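Structures given as structure tokens follow.
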Structure I
Amino acid sequence: MQLTQDLLKVLLNFRNFNEEIIEILHRAMHNELELVGRADLFLQSNAFLKTLIMSTAIKLGIFEYLSNKSATLQQIAKDLKLNKKALGRLLYGLEAHTFIEREYKNRTHFYRNSKLVEAFLIKSSEYYLGNYLELINKTWNYWYQLPDVVRSGKPNTSMELFHGEKNIIYLYYEVANSIMIHLSKQLVGQLNLSNVNRVITGEVGITFVNELLNKKPEISYVIAGLEDHLPFIEKLFERFTCQKGPEEVITSKKGEASKDKWGKKEKYDLVFLYRKLAFKNYGLNYLKKAYEVLDKDGFVIVIEPTTDSLQPSMWNIADIQLMDLMVGGEEAPQIYSSDKIQEMLEGVGFRDCKKVECMGGMAIFVIGYK
């Protein structure tokens, strides 16, 4: 059943409200709940194991093997060439964390994927997010430098996307496009595209463009990115199939909005900006350039983590702030509210700015018209 936006928002708000009730009970019954709190601390500290258990199941092909079917321990071990006893312990962990389910029939245990795994951790799924787990695994060691960053205020250069390992940069773009699939379906359904004929977006925006094409196939679009990332763009188009290719792929050496040419013909009806406010003075230049290249009545769409995004969200604001600290050090800007982003758009010259909430407010798009 597809939840309506209003019902989803109510459920998410209730979740937050429910946590407040638990906190009040904790204060009122401190002694009785102290042991519960201690157990919760252990669970929080061991949270990384849950990620590793999921990742192991993906790497070993267990989720793919169980997709749309059930199987016994012996069948899984034999077909995937795994040690039966060791696999038994892993399946126990996967079941404990609700990634798989177990059914006992005819004196035999059968395992199958949970609905969550079928929806998001099977590679053929439209909403596959196993790439996010891969990204976490590849950047895990970088977080050990967080104490040094807090001591010095200087960024950890390993976390800087433009200077990191190339396979990690690609994964970042793939994950971001995966996240945008579901959001784009909701967003595009709320847009008036009658005057939109030409669009420009960056590496993150391919799945957004594809949703635009689903609604209005005659739209033409331009993809912009860094010269070093041109192979990533080609790979992203292999991963996320579009109805048609881009009119043009433009690249620049550094990605300086105020200096770069945005295509041979710098006139657009829609500019899509994903996380361009993440660096000091970086995003403002993109907002100014977007205003410059838009035709009259054209509009810009800005998607950022915002302080008023409803939790749980597609991004945890506290974690994003720490990630930005790792990338930009003490110069990393704060996470803005959607109202502040509207104010920034208006300061550049945009009018009739508005917010479009998706997934019950877990993601907020800010739109400004020229």
Structure II
Amino acid sequence: MDRPPGDAPLPSHEAELQKIRDLQATQAELQKEVEELRSQYTTLKSREPKLSKAKLGLWLILVSTLALSIHNVIVRITIGQRVNLFGLFSIGGLIQPTIGNSLLILWLRMLIVVPLMIGIAGFLYPPAWQDLQRLILQRDRRPLMSIIASGAFLFLSQVLIYIAIAQIGPGVAVTILFMYPLITVPLAWWLFNDRPTRLRIAVMSLILIGVVLTAVPSLGMAKIGGGVITAVFSGIAFALYLILMQLGFRKAHPVPVTLVQFLTVLVLSSFSLSLPISLGVSILPEARIGFFGGGLILGAFTLVGYLANNFGVRYMGAAQASIIASSGPVLTAVLAALIIRTKLDWVQIMGILLVTIGVTALSLERMKKPKSA
């Protein structure tokens, strides 16, 4: 007896086609779910690291600014006249502010920092040596030369700022050093075609006024006036260091960049001290232990300050990082007043605040520029 049509089995090829349709439908649903999960994962991956890196960069720039501000105060304790530590007792004055002594303490710093940097470079950034080798051996020599040149200008800036700090104090010297936007903005226009806006020109005027207010009370004596001029040249050298470092960061990680810069400073300071000319190098026998101890402390703060700054710039961006770093003059002045009782008149305080506000405003303007572009 024949089966009813409803109970008749499907032909084999129709059954296979139905299975294929079912599998295709299931595959489409699974593919949709996979795409949704992938989209969620991509969103989380793109947002969370940025947030964590931004926070890490913020803390690193804060640490860097604090370390370099303390470093400036320790320089004043080491070089120049003795100071009152926390108003309790007299300390320091280990060497006089000569070019030779400034070179000597810079050389001692690098003699401590460079071996430490070499030892921890692979730990901080495992491919550091491979990147350094690639940087040295690649045909395009411009990135390496930019980094070496930045180290040379860092060397010059440091030698000059040490003398300035000893003569006019950490707060005033560092504030004048922060005149570097007056140099970097025109250079960025020339090198990167970054035309200054009206706001940027106004901010530069504000910084110039602040530098003048900070420097004028220290121009009365010839020696002090020399300290102001030395700080100005240090700021110019520092501006060139920043511009060239920016070029180097485009091709290399902060760790090999910092290592090359410090090696350059060590080589240049060693070469300068070996010149057959009198540079005024003089350390009293009773001050040698304190001098070497001060060099060790300065080396440690140098390593922390520059490494934290380089990583902070990489994690949160140069514009955002410079907003935090712009507090350097105020923080140095406050720490100098607390630790070694440095006194400033109201004109200098106003100048320091104007420079800090100006550098901060310039950083904010740069941070907003990409968004509007």
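No value in this document is a laboratory result; all are computed from the given coordinates. If you're wondering where the values come from, they're calculated on a predicted model, not measured in any experiment. Cβ atoms are built from the backbone, for glycine too; each structure is taken alone.
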Structures I, II, by distance in nm of label points 7 Å out along Cα→Cβ at positions 301 and 325: label with the highest value: I
Taking relative contact order in percent (Cα under 8 Å, 6 or more apart) as the quantity of interest, name the structure among I, II where it is greatest. II
Candidates I, II; Rg/Rh (Cα atoms, Kirkwood Rh) computed = 1.24; producing structure is II
Which of I, II yields 52, 39, 22 [Cα extents along the principal axes in Å, for residues 109-236 alone, calculated]: II
Quick one: FRET efficiency 1/(1 + (r/R0)^6) of positions 141 and 269 (r between Cβ atoms, R0 = 41 Å, to 0.05) came out at 0.40 when computed from one of I, II, so which one is it? I
Here helix-only ellipticity at 222 nm (-39500 (n - 2.57) for each DSSP H run of 4 or more, over all residues; to 500) was calculated and came to -27500; which of the structures I, II was it taken from? II
